[in-house]
Structure I
Amino acid sequence: MQHNLPTTKQLRYFVALAEERHFGHAAAKCFVSQSAFSSAIKELESVLGTQLVDRTNRQVTITPAGHAVAERAADCLRALEQLVQSVSEPKEPLTGVLRLGVIPTIAPFLLPEVLPRLRRAYPQLQLYLNEAQTADLHSKLMEGDIDVALLALPFELPNTESLSLFRDRFLLAYREGTKRLDPNNYRLSSLDAGDVMLMEDGHCLRDHALDACKLRGTEKLNRFSASSLLSLVEMVDADMAVSFLPEMAARSALLKNTRVRLRPLGERNYRTIGLAWHKGSARKEEYRLLGQFIGNICGQK
């Protein structure tokens, strides 16, 4: 038995409505009038035989069935885009538009080194950057708002493929002359309770530092935390605590005009920098090429 099927236009409009939660905003995003937009949504509900939107109040509420439809619709639209890309005429790699997401604990340290070389090597590449935390970047990947993400691994990223690029070691950070530890004979056990300060919850750098530096479950952690690497460095510079910074940050101007000093830890104290993209993407070979380019700049395979 053959059923009437929704059109790509209807699916695209409904995905926009689920994102915006406002008919006027969603219609503007799709470049159509609100009346035409509303008609398309009603037609979609008629085709599917279910209510997708609760219109009983001023605020748009997506029904449980609507949430399921929006998720599947986004997958369908993405699959159609990949289909078109897969049969398009071959083009040179790393040309055209590429939307790159980057986490805040990588962007200011790696991009100034990578971007100028990337522009010289691939002058036809139109790169758009989006800085956000890892969970947000994953959502943007799933929704098609970005193409590929530069982030720190490991991190749970369902429905993605990833490529490890290089290791970014953690370094012990302390104020010069501190009495909290002996930099030449560092032992976690020698620190007092609350001596270690990290980034606040929600930052993957916190979780990576906890694992890499063996800090989980220890009373050494300070009950206060920092919202950015800059504020973390300021707290260490004030000798409020010691911390652990990624090596790429140490090579930046972050520590300039401070008395913060760094000391290497063991070989196992690191986070892995990698790229992630939507599973099955037709451009995965391009992303691998981009990853190889970044890895070579950082002196690692």
Structure II
Amino acid sequence: MATTSLSGQTIDAARRALTARFASAGIDSAELDARTLIGTGLDLDLTGLIASSGRTIVAGEAVRLEEYARQRLSGEPVARIIGEKEFWGLPLKLSPATLVPRPDTETVVECALEILRAEGAQSRPLRIADLGTGSGAILLALLSELPNARGVGTDISADALSTAESNATQLNLAERASFIRCDYATGLSGAFDLIVSNPPYIRSADIAGLATEVREHDPHLALDGGPDGLAAYRALIPQSTALLAPGGALVVEAGQGQSGAIETLMTGAGLTVVGGPKTDLAGIFRAITGRKMPF
């Protein structure tokens, strides 16, 4: 097997070399990416990387790391390369059928928990639905915080549901999580206390201009929100209204500039918009809440 430029270097020297290569390619997170990929390739956590920084990389390891570097330099996200992404402090496995969970989406989890805690409902036996669950990120984050809640995640992709089920098992949440293949809420029945969703909201015409990491590696079904980016909301908001228990809440993620239109769709479906949009760390209105008021 042919050796590579990293073969024979120490771990620390290889980390610095990859950082320089990534930085020269314009990758903002060059140092973090280099450290993460080397740690994964050598099966070392941060402590292990520090403790082993002077160890020499052998040929087989160098080949693996060079392949990781090639993938990253081609625009593939680190999370795709290593097959895992942390969300809400939970390690989640990914697949080609799932989005890479993003910190923006944690705003939906925060918003939902704030609503429940304000009502002292976090210990109640709640019923939750996550529409378009993907990797299961939002649902599993909520179940990790709500010990007596049970939830169901829906998705049209069987591969995505398989990934979500695997994550639920890995996180010891499988007994309280179930998954159904359907379009948003079409396969659900009964009353839910909380419904959450991060639906596709990118306008179809805007997908070509997305960053390579997103455009070339996230599933287009999870990105394309139709001509105006609102097609999914037009479907799931009326469906959710019919399924919410009186007093129940729907919390959805919104794209930049979409909060007003989503609020209009919620009120048109009979929900009461509450709390105002919740912003993410960049100040973008990211989570919108509608309540089904008791009669």
Structure III
Amino acid sequence: MGVAVALAWLFPDAGAKGGALHPELINKFGVSLIFFLHGLTLSFAALLAGTRQWRVHLLVQGATFVLFPLLGLLLLGLLGGLPGPELHTGLFFLCALPSTISSSIALTAAARGNVAVAVFNATLSSLLGVVLTPLWLSLALGTTGQVLPFGSVVVDLLLWLVLPLIVGQAVRPVLGRFAAAHKSRISVVDRLTILLLVYTSFCDSVKGGVWSSGAMPLAIAGGASVVLLAASLGLTWLGGSALGLARADRIAALFCGSKKTLASGVPMARLIFGAQPHLAIILLPIMIYHPLQLLVGGWLAGRLARPE
């Protein structure tokens, strides 16, 4: 991500609106490709295996789509007008995003948690986010006088996110073995596509002079990310204890309920907010939160994997 942002600073013309890369076309193609690959590599059998643990599902989805947005509103209320409107939107966008899929499953497995539950909840979160993320944004932005066309946004997300995911699942019987055999290469394509979206998102902001405010947005987004991650981890773990969940289920809830997706977040931001120059500021919180959650999650997975 650092390289992608640096390239946007050095060579913004190619990825900006009207540039040689034609971002208005390549971005939507990239969004569709990411979710097609998700559908192609997702095991439906593994998804079904985790469907019965309703208390875990309630905790994870509640943490993702209720606890996080409420924490975001509280945090923004404490910050007042300090972040500025674009960073204000970006912080709440982070809180309204669904959970990750790959890292939630990988960390749950590393910590000896319930992997089937993690697969189900991470996937369910991505699907629910198509409706709940823009719904939360429309409610939050409405209080500040901004308008989010909820209906058209959901239609766009269904068309460019959910439909490719379904197509990926539909062709899995034909291409599933090929995808499994080339999983590492598919992962590279997925990550390079995300980095391309990051690059084009920052190109417009560099050309528009959005970063003239200096390091203040970075400091605020970094501090807010630390607070949100600590609060979500603590409250999710305590929630699992209060519900009497088994340790393996609590571990799955911990990682799924505290994660926020960059892989879906960047495409969703592109579809929801368009190619406005301030999109880079909106994406800044999730770009900081993403590596932070992996760093802390990796350390936690190592600790939780030890015998009690």
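Read the figures in this text as sums done on the coordinates, not as results from a lab. Fair warning: this is a prediction, and the values are worked out from it, not measured in the lab.
Using relative contact order in percent (Cα under 8 Å, 6 or more apart), single out the structure from I, II, III with the greatest value. Once relative contact order in percent (Cα under 8 Å, 6 or more apart) is worked out for each structure, III has the highest. For which of the structures I, II, III does the calculation of mean projected area of the Cα convex hull in nm², for residues 104-255 alone return 10.4? Of the structures listed, the value fits I.
The greatest value of Kirkwood radius over Cα pairs in Å among structures I, II, III is that of I. Have a look at I, II, III and say which one yields 59, 31, 26 for Cα extents along the principal axes in Å, for residues 32-191 alone, as calculated. Only structure II yields this read-out.
Looking at Kirkwood radius over Cα pairs in Å, for residues 136-215 alone for structures I, II, III, the greatest value goes to III.
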